[in-house]
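Enquirer: The next part holds the structures, each set out as structure tokens.
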Structure 1
Amino acid sequence: MHAPEDGAVDPREVEYVFAWRPASGWLGRFPNLRLILSAAAGVDHLLADPSLPPHVPIVRMVTQETAARMGDYVLFAAPGVVRELPALVAAQGARQWAPALTGRLAVETTVGVMGIGQLGAACAQRLLAAGFRVAGWSRTEKQVDGVRGFHGADGLDAFLARSDILVNLLPQTSATRGILHAGTFARLPRGAALINVGRSAHVDHDALLAALDAGHLRAAVLDVLDVEPLPPQHPLWTHPKVFVTPHVASTASVGARVRQAVASIRAHRAGAELAHLYDRTHGY
């Protein structure tokens, strides 16, 4: 194993790379590349390299630990929204005693999960166990025990109308880019909240701030942002209804990522089927 900056490595000898946000042109340096291992569940950072070889398969970083960490995050964020965490934090910062911020009950709250894949299904089960009602929306029909399913364009309005908390776990594709816009927010119940752990490109952040300021949305928990780190002057830092975290929702440990990388390389060498293979046709 070699680091990217190791100048002693002959690029012609490299068959496997493990990458996160490579420099532009870096992936094209290796003429005999056989497999690309993403350091994250998404692959946007790899697709941004114009030298990405179109024929080389990409394996996404999805481990059991990834699903567990995402479930933990959503299970922290949804009850936090229910119990008015952003408002409580803002009140503490202003040294205000705010006993009216009692929130609501989980059993009175429907969480809508956009993207019922491996991570979405894991989050849905954790939410159900915590007492929430859960609805799910996906591109094609999917069934998860205890989750009321909706799919396709025809099912989106009904799904949004019942989502007191909207959790975005969609992959980034041409069809999902910008899917969380002013019109989407308007179709959520008044007083709804957003938890975005999908991709920043899904969200029109100006429209989100407008919906928060207008009182249609009461809170947003954001783990992915357009620019990371978020610039110090960005209004999301100080908005009283926004809780920002530094892209940590599903970051797996080094050990978990190494184990998956090793398993993927072994499977590839053995000619076995690769798990979590990126589908260039569907975009995830």
Structure 2
Amino acid sequence: MPSRPTQPTIPQRLIAFLDRLAAELDRRGDAVALLGLGSVGRDLHRLDEHSDADFFVVVDDEPARDRYLAAIDWLEAAQPVVWSFENSRAGRKALLQDGLFAEYAVFSLAELETAGYPPGRVHWSRPDAPAGLEIPKAPLPQPDSLEHQVGEAITNLYVGLHRDLRGERLTATRFIQGYAVDRWVTLLGHLRLGHGDQQDVFVVDRGVERRFDPELLPLADLVPGYERNAHAAATLLRLLEAHVELDPTMTAAVRDLIEQASRDAQARAGSSSST
């Protein structure tokens, strides 16, 4: 009995899409290069069934850029678009036919000289394209100092716990289980306690599950949910105390707030169970 033909995987379909896009850009003549970023860039080893296509289209000049931004016929020539929206002045996000997702920006050659972006991969370029387009000329953003990150983390806890006690638990959750955890992840990078470098220079939480051991980043305890801000704050305070120097006065203030928030959470749970 003949076997069914194997369906192309998402990684195969993404690369095939970029190949078709490159052919269309080459045909048009006013495009200079197609740069792949992220998992379709230098990190092709990360391509999987959940990947999407992040790319830059580099064109000759501003009039060409404006044409590419005003219409998406060039994109639809590579793959039909079922939905898209302008997510920045430089580009769009788009859901393509068959479920592929794309996020792109369009730059003129002159604009690319001052754009900050992580190093990419040249998927296609015109024969006369300048060398090194995949390497940014502008410096990438650098994380703030260790002292700054420590100060941000402890004050995120302080402010967040006050918001929790005020009953503003959504914003409290963002401060304690969002902003403060981001600072902790950045601190771990400063302390060189992870495996490898930050996956995305603009998004600190990408790939942290692979990068940090659970004892350094116990996410189930750091991000336990809306009703457990006191638990999350206590977990992060314990980690901070174990790895960095904290001001004792500020630490005592945060610990006192954790105790208050914990009692408040217990009272809410008791009230809920009695109704």
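Just so you know, all these numbers are worked out from the coordinates, no wet-lab data involved. Given the structure is predicted, the values throughout are model-derived calculations rather than measurements. Cβ atoms are built from the backbone, for glycine too; each structure is taken alone.
Enquirer: One of 1, 2 was used to compute mean count of other Cβ atoms within 10 Å over residues 27-34, and the result was 18.0. Which label is that?
Expert: The structure behind it is 2.
Enquirer: If you rank structures 1, 2 by distance in nm of label points 7 Å out along Cα→Cβ at positions 75 and 99, which sits at the top with the largest value?
Expert: 1
Enquirer: Taking mean projected area of the Cα convex hull in nm² as the quantity of interest, name the structure among 1, 2 where it is greatest.
Expert: Structure 2 comes out on top.
Enquirer: Ok, one more. Of structures 1, 2, which gives 4.5 when distance in nm of label points 7 Å out along Cα→Cβ at positions 139 and 259 is computed from the coordinates?
Expert: Matching structure: 2.
Enquirer: Taking -9000 as the value of helix-only ellipticity at 222 nm (-39500 (n - 2.57) for each DSSP H run of 4 or more, over all residues; to 500) derived from one of the structures shown (1, 2), identify that structure.
Expert: 1
Enquirer: Additional query: If we compute FRET efficiency 1/(1 + (r/R0)^6) of positions 59 and 171 (r between Cβ atoms, R0 = 35 Å, to 0.05) for structures 1, 2, which one ends up with the highest value?
Expert: 1
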